[in-house]
Structure I
Amino acid sequence: MIRPALPLDAGQVGAILSDFIDSTTWMPRMHTRAEEIAFADRLIAQNWVNVFERAGIEAFIARQGSKIHALYVSSPAKGHGIGTRLLNHAKSQNDTLELWTFQKNLRAQQFYSRHGFIEKSRTDGRGNDEKLPDIHLKWQRSKG
């Protein structure tokens, strides 16, 4: 089930983010796990986060209007269509969606390409905290 995140969800949302960082060799650890939970709490407080929950939170999306700030699926839940469900939920509420992903994140690039996102630009990473080259992607609802 997809639902708005609650303040008490910050720990589980932050843990999904931390687990991604820990399991991704090219991703630098910029913050402690506690800081990632605090970050999740700030996103939730702004009403930007929806979670996918069955027996606990398995994934989340953080979105400010048409701008997706984060979409992460827990490792055990990957490959079961949960990211697609969260993305389709966001698409149902917007005519366009935009996001940034890292150039090294090939899995994310393939995922967004399958869902109709097209590349708008690339950077050398100077503008993001991690200093990793990234890609700006955009999805537009078809007219008709």
Structure II
Amino acid sequence: MNLSIEFARKMLQAYGSRCQSLCQELQVPQTAFDILMFLANNPEYNTARDIVEIRGIKANLVSVNVNKLVEDGYLKRQPVAGDRRKIHLAATEMAQPIIDRGRDLQTAFVRDMFGGIGEQEREDFFRTVRAIRRNLDQIVKECE
């Protein structure tokens, strides 16, 4: 299997496995948990469309889970002035304990993922990722 595909697949699999027991404990489906965490960690991306495009969750799953999160009091919808078609999503106070636990889980996951990797190797990895991101931005810009 392609190393890049295998890496991404393994990382998602490991993260999903880590989240499973917390989601069960909190009685929150994985997709709803992912939506809450995405909105909490990326406040500049706060629409259902952002979740679909950036987080990569299918539109029908976003729709169903956002509706359930609103019904359960974890999310609120806020209309955008000047654009009646656009709705911002925001976590409520009720969602904060889930978000706090989720952030703790994510911190531990990253710590464990980088376990046994020295500080210099970690810095090199992130420097490489930033360089690749710049290259990808340039490619997109050239294609526009």
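Looking across I, II, the calculation of helix-only ellipticity at 222 nm (-39500 (n - 2.57) for each DSSP H run of 4 or more, over all residues; to 500) that yields -10000 traces back to I. Looking at distance in nm of label points 7 Å out along Cα→Cβ at positions 3 and 107 over structures I, II, structure II comes out largest. Ranked by mean count of other Cβ atoms within 10 Å over residues 59-66, structures I, II are led by I, which has the greatest value. Hey, P(r) over Cα pairs in 5 Å bins from 0, in percent, for residues 75-114 alone derived from one of I, II reads 5, 19, 27, 26, 17, 5, 0; which structure? Computed on structure I. If log10 I(q)/I(0) by the Debye sum over Cα atoms at q = 0.16, 0.20 Å⁻¹ is calculated from each of I, II, which structure is the one that comes out at -0.87, -1.41? Derived from the structure labelled I.
Values quoted throughout were computed directly from the atomic coordinates according to the rules given, and no laboratory measurement underlies them. Computed from a predicted model, the values in this text were never measured in an experiment. Cβ atoms are built from the backbone, for glycine too; each structure is taken alone.
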